[in-house]
Structure P
Amino acid sequence: MTDELKILSEGAESLGIMLDELQVRKFSILITELSKWNHKVNLTAIRDSKEIVVKHLLDSLTLPAYVTMNGSLLDIGSGGGFPSIPVCIIRPDLYIVSVDAVQKKIMFQKHIARTLNLDNFTAVHARGESLLEDRGERFDFVVSRAFSSLKSFAELSRPLLADDGKIVAMKGSGGKSEALEAEATLESSMMKIDRVIEFLLPVSGDSRSLVVISKIQ
């Protein structure tokens, strides 16, 4: 096992996720293909393979580690496919749609989905604003690592959310303070903050948070 896969396996285990042999193999292919594509097109500013493991793969796995999910998941502004592709590898029971406005990033995601036989995964080249009109779907979970503004992400996600669904904003150390600042504005848009989950990212020890939001019925 390479150093990268050892870091991944041990980091996932610290999150309560035990990767099996097939999952480790799929993550290995994902790391290799991401590195190859990064030489041709700029998928991510992170180029070091160990940093990719920690800042993309393990960061993505914190979502299923800390949030109980079922049904369908929409990842808005997914870039190279994070968190949706790592989540898909360990949760083949979820129906996952990954959306990004940059064509080359969606091309990479489609390539990975074919290579890894991710039958429950669909990559869509679109803007989040057009999704409801284009596809007419609503999701049990809408997630993103891409939005700087919690308010903007929540307002964009609300029409795409099933009635009892959850919005999850993946944030850094400032997630809790941002959630408190946005609370009144969200309530005026008929949304509420359910909880803010704060934790340290495995290996790096960087502060992370998940802001969980739902509709006010």
Structure Q
Amino acid sequence: MKDDARETGGGGRGGALEMLKGVLSEPLVDWRKVYESFSPIDVETGERLGRVPPPGADSRRAAVLVPVVAEPEGLHIVYTVRKADLHDHAGQISFPGGSMDPADDSLLETALREAEEEIDLSRDLVEIVGELEEMYIPPSNFRVSPFVGLLPPGAEMVIAPDEVEEIFTVSLEELLAPETFRRTLWRRDGRDYEVPVFSVGGERREIWGATAAMTAALLVRLGWKGHRS
């Protein structure tokens, strides 16, 4: 897998652009299974939180930008750490994004606007290369559309301190490495859950939930099969 990861960064920005457009040009086979595989499992009951809206659910529309920086040494995905006092997904690792505003012309507009607001990312720097499959997030009742955008090396990003605590990047090489994907036990509200995570960085940050599932939807297109184990 490490060799595959190195190949994804080859050819400079032009090569990265064509590679990403290529893997995103067709829907992902079994994408629902990929998304479902990143839902926590109740250890006692074996139940997994679904990723399909209940019948008649009045879910909210939202969008995120999955920023990919074309650095000379390879491609890196940009993540944010949300403020701990936010109403939705507080303290979690995420992609810049949020709910659709009535003034937004499209969900893509939502993703670009939110990226400007959260990390001061100029939309002029973003080259949209494709879209991942829509993700339903039960706790917040959002249906999220993820858009993948390629950024130039050294793209400037600055956090909005009322929404974001930190910005960090992870190389595709690290994400694709076998040791990065783990299944860990978390205890929440008196119950134990098995949670699939990407454990990254020197501080071993854990990317989980919807953000991990969206990350996996891109990695699977690059040949990653870790979620099947």
Next item on the list: Identify which of structures P, Q gives the largest calculated value of relative contact order in percent (Cα under 8 Å, 6 or more apart).
Entry: Q
Notebook entry, point to check: From P, Q, which structure was Kirkwood radius over Cα pairs in Å = 17.4 calculated on?
Noted result: P
Notebook entry, point to check: So helix-only ellipticity at 222 nm (-39500 (n - 2.57) for each DSSP H run of 4 or more, over all residues; to 500), computed for just one structure, reads -7000; which one of P, Q is that?
Noted result: Q
Check: FRET efficiency 1/(1 + (r/R0)^6) of positions 28 and 180 (r between Cβ atoms, R0 = 25 Å, to 0.05) was computed and gave 0.80; which structure, P, Q, did it come from?
Finding: Q
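Values quoted throughout were computed directly from the atomic coordinates according to the rules given, and no laboratory measurement underlies them. Quick caveat: nothing in here was measured; it's all calculated off a predicted structure. Cβ atoms are built from the backbone, for glycine too; each structure is taken alone.
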